[in-house]
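Structures are listed in the sections that come next.
Coordinate-derived values only; no laboratory data. Just so you know, these numbers come straight off a predicted model, no measurement behind them. Cβ atoms are built from the backbone, for glycine too; each structure is taken alone.
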Structure I
Amino acid sequence: MGNTSKGRPHAHILQDAPKYGGKMVATAALISPSPARVLLDGYDIGVGNADFDKPPMLAETLTATDSSRTPTGMHTLKRMI
């Protein structure tokens, strides 16, 4: 999927929207090392002390709800780390 760098989105074209748990199509998913890390990141951002040595990854498939964003029958997957 190419090189990744912090804060830079990477978009991919897919034939099917990704399904989480094999069934559910979601427009966005936050992938983090642990639930505690998500809470700590939220707190740190809130108090102005954000430290993203291990940033969470955000994956979006906005075409799951807005098909006008791609050609018919296609989807996008955008990753942001």
Structure II
Amino acid sequence: MLTLTGITRAANYQTALQSVTFASTTDYPTTNKTITFTVSDGATAGAATKALLVSDAAPVLTVSPGSTAYTEQAPPVAIDR
């Protein structure tokens, strides 16, 4: 359970909620998961639900042709856009 409290702009809460991630301790999770966010201003509450569809398919990376140069200790470089 994650609880956020305090008075701040809605954008700050949105940023915090968008940073929520899911990780599994098993290499092959077998069931779908559901995340529900419930918010309240003290008088009114609302909820949003997101279903996570679990798949054991290998990740796929598609990149543009060509190469990208990188110098050690340099700032990050985008490798594909």
Discussion item. Comparing Cα Rg over 2.2 N^0.38 Å across I, II, which structure shows the greatest value?
Written reply: II
Worksheet entry | Label whose coordinates, when relative contact order in percent (Cα under 8 Å, 6 or more apart) is calculated, return 20 (choices I, II) | II
Worksheet item: From I, II, which structure was mean count of other Cβ atoms within 10 Å over residues 40-47 = 11.6 calculated on?
Response: I
Practice prompt. Check the numbers for distance in nm of label points 7 Å out along Cα→Cβ at positions 24 and 72 across I, II and tell me which is largest.
Written response: II
